[in-house]
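Asker: Read through the structures below before going on.
Read the figures in this text as sums done on the coordinates, not as results from a lab. The structure presented is a predicted model; accordingly, all values stated were derived computationally and were not measured. Cβ atoms are built from the backbone, for glycine too; each structure is taken alone.
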Structure I
Amino acid sequence: MLATLGSSNSGKSWFVIYSFRRPLAPWDQLANALRSDLTIFQGDSERQPTTREVAAGFSIRLIRAGHPHADSFVFGGYIDLDSGGFILSEMDRNIRICVTEKTKRVAHVRERYPHWWLILVDRIGYGRLTGLDQERLSQLLQLDHSWDKIILINPLDVTQGYEL
């Protein structure tokens, strides 16, 4: 989207670093707000480095580039303010939440089936935990639950998964 805003006619380019927090507005609304904000900034003759709130949960930081680029605005990076901390602690926290919620959800039909597996899509580690990390996660997750198995599946390759 930044490239659609035109070239650096003034000889100045700006790095755009965005930060966001969920929930975000739909992309079309966010893109329109961002385009409008950057167009206003582009027309300002007194442009200075700045941080701007573009939409709820989405802000940009504009930093002047040391030399001109082909485009006025150049992607400089992003910060996901909801990204969490270390992967194992994030997985432990989220799996505990899922186990609790799913246990409550199936409680009224639990007696209908003799075996229950909880299969979770791993959108934190994406199935990339090594054997040692899988072991550490299992040790972290020492919690009482009524599931026969808890399995994490890699969303990028559903043939890859492992049991906790």
Structure II
Amino acid sequence: MIEDLQEWRRKRQAEIERERILELASVFKVEILNQYVFRNSNPAIFGVRVTGGKMRSGVSLIDEDGEEISRIKGMQCEKETVDEACEGKEVAVSLPGVNFERRLGDKKFIYSNISESQFKKFKQNKDLLSPAELQVLQEISLIKRRKNPDWGM
């Protein structure tokens, strides 16, 4: 009976942690692969490599200067549509309303755009983040603070 209770507690704790993770937005950093531009605009489709975190479709993006770019419309990996890409993966992303040459041609990295409230939730739950995700969160924080010194305080 005690062993069953302990097993139930372990399963319940894992379930609670999964729920906490799912409530949080996605934190990631991707490197733009300029040699893989498949379409310049309407929508811009180009290759990226996830260098930290887990990239998901539907997430809003910012550049290295904190300027909002677009929301990820879709992703493909080897001609298969995917909803997320983990660290180290190379995928093609589709961004509506973006002209690649004008907007991203000189950029090296793009990041997930998180709100101040999401940032605070991440800080409270940093035990659930990988070291790479923590590093990306710190970089996003620095980018946001350059534009708004009070951000995240």
Structure III
Amino acid sequence: MRLSDNWLALIFIALAAVMIGMTTTFPAFPGQKYGPALFPRILGTGIIVCALLIAYRARQRRSEGAVEPALAFDPVFADRTRLVSFLSIPLSVLAYLLLVDRLGFIPTAFLLLLGLMLWFGVPRLRALAVAVAMTGLMQWFFGSLMRVPLPRGLFMQLVQGG
């Protein structure tokens, strides 16, 4: 299925606006010019800018005579491998949400990154190296540098012996 670019842009703008709106309830950090609301607002603004660019390009195509239905079936997805590839990212996000509290951030992120890279054809050794490096980098950036409490889960209980 293919959603028209105008509808897609509207959906992204609405989601980003909701996300930015939710940041108004985030607490401020005393003595700092920025707090936990900064990054979601930057991300939301970026999503809105990208959505406006999508809508602009759709308008250009329409002015050139291209007709785009609101919803169309894309024959590319008749191939199950492509359909699974398409669904792998949102399913990975869902798997992360369901597993991260039990397993912890490190094993969940590592397994999902490794699985996605192997599915998309990255050579095994490179996929393993990138999964280890990116999991470590994300743990350091969010857990240490940004001081975001990442779920520790079963992994850290096993590592710490308790």
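Asker: So Rg and Dmax of the Cα atoms in Å, for residues 62-133 alone, computed for just one structure, reads 14.2, 39; which one of I, II, III is that?
Answerer: Computed on structure II.
Asker: If Cα Rg over 2.2 N^0.38 Å computes to 1.32, which of I, II, III did it come from?
Answerer: It must be structure III, since only it matches.
Asker: Work out which structure the value 0.6 belongs to, where distance in nm of label points 7 Å out along Cα→Cβ at positions 102 and 118 was derived from one of I, II, III.
Answerer: I
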